[in-house]
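Got some structures for you, see below.
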Structure P
Amino acid sequence: MQQTEKSREDKIRRMLLKEGYIIRKSRAKNTTDTNRGGYMIIETHYDRNRVVAGSRYELNLLDLESFAGKAPIDPKIRRKNITKSTLLSRGWNEKAIKTLLPSPLAVDNPHSDNAAPMLLWLEDAVSIAEETDVFKEYRAKKLKRSEAGKKTTEKKKQSLYDSVSNCEVSVEVMSPTDLQINVYDNLK
């Protein structure tokens, strides 16, 4: 099965993103000396955001694949990025993200061309922020609100159970003939 150009591009994009690089594709309709209509590779290591290859968008997919094969795998250089959903699952909230973290890196969404860009934060920056007293205070408040909400829900559930269990239900026993007469009379 032959890969399409888009799937090859997405695969390379994911490989390089793991190593701390992002790919920019030229959007120019006409090529010029400064924009050849191809790809550019940008390094995001150490928050540099510098072009490492294809400064004039002159790279093609073969060039990208070649670069991806040579991308550094040194764990000291390799940077892991964290998505917003991961941050929220780790106890962050919108306010904490905005106040405690640096601006995110917006990269093309690999899941859909029409989707909004993915916002990524460096794991190192997140780890440092999670060690601060301010974040610990945010997390403590969030847990306190969560526990209060659970207690309130449990009280409401118990109250409903008590009110239902205290209800008296009585059913009048009727013969089938009386029941038919009663139903017929109510239809009139």
Structure Q
Amino acid sequence: MHTEQGESRHGQFSATHDRPRLLRRLKTLRNVEWFNIPFLVLVLYLAWSDRSMDALWQRLTAYALVAFLLLMGGWYWHLKVAQIGRGRSIESQLTTLARIRMVASVILGCTSVALVASWIAGIGHTADRGWATGFLVLAWAEYVNYFHYQLMHDTRSDLERLRRTGKLRRSWLAADLDGMRRGGA
């Protein structure tokens, strides 16, 4: 949950961060998430050698999970821009994001089981299973990064805090969902 000054209950930004700077940061996070969706399609198209239907399910499933989480992440940052920049309530959208979290965890779990089975049974080409595994790991990392703990540490203050405490902090979305459950977003 964020105050008018762009600070949060869980300490994401200190009092020295001004609103325009915070909004620029949130817009950048949103835009990067959304840019990565078509960018990864291009990477997959260029990198995967087997374009047969046999390997298609592995490629599309792994990519779709990552793209879904990137889309959801971009939407969350877009909501934060509206909340902090224009003072809009995002509580109803947080309810939707809480549902997405439940659905995403089930899909990630089922996909993980299916991918392990494909490795055991030798389904598809090794390279395709490798790419699918890499993207599934990325999907899990995005899931944890949004719904549990901040994994991305790309600013000096994030790195300093991690070095000082040695602990990952709750992610912005996890903190907002916790705040919503306690009665205020």
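Throughout, read-outs are computed from the coordinates displayed, never taken from laboratory work. Computed from a predicted model, the values in this text were never measured in an experiment. Cβ atoms are built from the backbone, for glycine too; each structure is taken alone.
State the single structure among P, Q that was used to calculate distance in nm of label points 7 Å out along Cα→Cβ at positions 36 and 132, giving 4.3.
Checking each candidate, the match is P.
Out of P, Q, which has the highest value for mean count of other Cβ atoms within 10 Å over residues 108-115?
Checked P, Q; max of mean count of other Cβ atoms within 10 Å over residues 108-115 sits with Q.
Hey, distance in nm of label points 7 Å out along Cα→Cβ at positions 44 and 140 derived from one of P, Q reads 3.3; which structure?
Of the options listed, only P reproduces it.
Using helix-only ellipticity at 222 nm (-39500 (n - 2.57) for each DSSP H run of 4 or more, over all residues; to 500) as the calculated read-out, with -15000 as its value, let me know the right label among P, Q.
Of the options listed, only P reproduces it.
Quick one: Rg and Dmax of the Cα atoms in Å came out at 18.3, 55 when computed from one of P, Q, so which one is it?
This value belongs to structure Q.
With distance in nm of label points 7 Å out along Cα→Cβ at positions 68 and 148 as the yardstick, tell me which of P, Q scores highest.
P
Given structures P, Q, which gives the highest value for relative contact order in percent (Cα under 8 Å, 6 or more apart)?
That would be structure Q.
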